[in-house]
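What follows is a set of structures to go through.
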Structure P
């Protein structure tokens, strides 16, 4: 049974219209195999239906603590929940996801055995009407941090974080990076703690139409680019506006699918590679592999350039760091070949 001072504080924001999966989400937390936790639910602009569901569970489980508020938004809700947390660890949860019953048990076991890890995520099962796939992000600290230059590789709803990291340094979510507030938080945390992702799939992540990443997709991408500019400061290098524009075009997916764009992207990625090799910002093998993955993604999105694109990809120094299986190579080649014959 849970103690007076819970080991985990679970923080889950809920929104007025977002109650379709609320029962499943709450039950997935209450049925965890590790039960020493408090469950903080921050309900923003609650509807009668949302209140009815939450109150039903709160009446039967003393671990649940509910705060009802009026239209304060996600960032304010998260900050309020984190500030209320009493546990040694804070676990995130979203109201439309499902945590597997062993999630907390596996994360606690890992964090207790690895005192240097401050933030721990897990693999996820992505699902909606048309998509059902598993996603396992990089598991090691070096890869997770190096990836921050292009994306966050920690699934926010799976996170378990040591509370003293936030308490001692007074770091909370920043409203200036709304819709990508977790991404910016990880950039700040990367300066003083280590990250990890468990390989196990421990959460069902729903891609429903009410999800912030769908509603505010354009804004989220734009804010992500602003965050990446913060990461680029680590390189201690004066990048030109043209170079930053290339990075922006990659992230915002606004580059023209032409030979000139691909050449500029290659030049930009090779510049990052050379600076890192010289200054040792990230482990070379890890960072070079991540740059190579970006190179593949860009070239794979410009198969309209035909066999020129295929040859350009393999002639680049970046390609020696790419790990493509036979199926990926075949699909990439066929896409370029078809466009070659069509053109």
Structure Q
């Protein structure tokens, strides 16, 4: 696996030259790890079923989990979907390029392996310019789930990718463009239902989409058909047992000095300061940030750090389930398999 580092290259000609070998790899039906503004993705030509199959093999991903197809421009969308509802056009005009994915009725030219045999396809146009440039050079839309072993924490940095894939010969190149901007996956909207409904909370709040597009998006409690990735009960999970808590301070106070050494605590900055004021012992605490935006961006990065700590368990402080907090809680509930302490 070779690293193509474009994180500090500004001139497009030099970037294109660096990308040529990875473009050739895609055209030959092989895999490339690509950067996006959300998380890193494991990409293949979406019209090449053999190439897409390698994604499932490398990730150990169930074939019932559909992939998101990434496009560089709206002309590529015409090759993927049958029609575009008016409200979907509103979302596109306001949020593309960006971290919003739309589920639409697909054209039959898309291999079933991409869509888990469904008659719909999930599509987005990435915000990150280098991602769109790479797709354009490949001259084909790319199927690209997150670059990690299935159900493990998504990758937002190079070391996360190498942790899961360093021995995977099927991946020839990693295109590295620095740490990802949002640090969390795209919002997925089902545009085949009336009203539209959210399938996966993501980097853009549902309320913001509704407000800017003047549309209604429903938020169902149960999703029977998995038209979107990221809907399994266990997902985004550290390899250590992980718990959620609504009162981290109370839980920490309940532990003995010996027990404290078994835990790594992940929380917002304010809670971290409270912990250090109350507990004199050395604690393994990883701060997420102050705002929802900071916490979302740092969430996977901090879970990866917690996974590497010399402790037995991870305990994460919950956040308010509003706005972007819905996305954060969705990821934490799946990461912990909804296991709570002092909840």
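Every read-out reported here was derived from the displayed coordinates using simple, explicitly stated rules and does not represent laboratory data. Since we're looking at a predicted model, the values are computed, not measured. Cβ atoms are built from the backbone, for glycine too; each structure is taken alone.
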Subject >> Comparison of P, Q - label where distance in nm of label points 7 Å out along Cα→Cβ at positions 120 and 296 is highest >> reply: P
**OP:** For the read-out helix-only ellipticity at 222 nm (-39500 (n - 2.57) for each DSSP H run of 4 or more, over all residues; to 500), a value of -14500 was computed from one structure; give its label from P, Q.
**Re:** P
Subject >> Origin of the value 57, 44, 30, where Cα extents along the principal axes in Å, for residues 112-311 alone was derived from one of P, Q >> reply: Q
**OP:** Supply the structure label, taken from P, Q, corresponding to relative contact order in percent (Cα under 8 Å, 6 or more apart) with the calculated value 20.
**Re:** Q
Subject >> Label whose coordinates, when distance in nm of label points 7 Å out along Cα→Cβ at positions 80 and 96 is calculated, return 0.7 (choices P, Q) >> reply: Q
Original post:
Given structures P, Q, which gives the highest value for mean projected area of the Cα convex hull in nm²?
Top reply: P
